[in-house]
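Structures are listed in the sections that come next.
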Structure 1
């Protein structure tokens, strides 16, 4: 069972912000298919590139930091109260975000790993 507040103004869409090393490296707006309240791409949703507001970027970065993740997919709703965090994913998929943004997100993750790995 899933229970969450209904945010009418979101209109069945959410935002996935991809955070790597404390920076938003890509974002997409996902729209659920007709009759589906979830906007997941594997459930038939669609995605387009979106430029986040400064408040949305800050919210995504704070959410990833709150759960101590260097790589995270932060799902948010756009509401009249500002961005609302739905979920912080520790292993978000890359295919949808890379297709929607045209960005090499996997490359950014590899750079993060190389920067932070201990070569002993």
Structure 2
């Protein structure tokens, strides 16, 4: 499984493979044409309540990861659908967060790459 991460504000590249937006909300200022997405997995993103609670507060990062993993575990259908796409070839998870290390796409990537989550 080869998953890359890329901010929605970075230019698409051929090496991206299938480009999948993993955000519940569309990234501000990015047109659909510029995004060049193949899929949009809204329902795999953190719930609105979790997203609001986290607010990209670095101190909440460890707890955010646990809570988001619990949401993913409960969302078996979407996780299975996304895993199938990831196993079919190279994919890039496209996300909007400014923090390139502490974001939901990074948690999702680690979750899918871990032993059969």
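Starting from the value 3.3: which structure in 1, 2 was distance in nm of label points 7 Å out along Cα→Cβ at positions 2 and 98 calculated from? Derived from 2, not from the others. I have 26 for relative contact order in percent (Cα under 8 Å, 6 or more apart), calculated from one of the structures 1, 2. Which structure is it? For relative contact order in percent (Cα under 8 Å, 6 or more apart), the value 26 is produced by structure 1. When distance in nm of label points 7 Å out along Cα→Cβ at positions 82 and 106 is computed for each of 1, 2, which one produces 1.6? Only one of 1, 2 returns 1.6 for distance in nm of label points 7 Å out along Cα→Cβ at positions 82 and 106, namely 2. One of 1, 2 was used to compute semi-axes √(5λ) of the Cα gyration tensor in Å, and the answer was 25, 16, 13. Which one was it? The read-out comes from structure 1. Among the shown structures 1, 2, from which was the value -12000 of helix-only ellipticity at 222 nm (-39500 (n - 2.57) for each DSSP H run of 4 or more, over all residues; to 500) calculated? Structure 2 accounts for this read-out.
Bear in mind that the values in this text are calculations on the coordinates, not laboratory data. For clarity, every value in this text was computed on a predicted model and none was experimentally measured. Cβ atoms are built from the backbone, for glycine too; each structure is taken alone.
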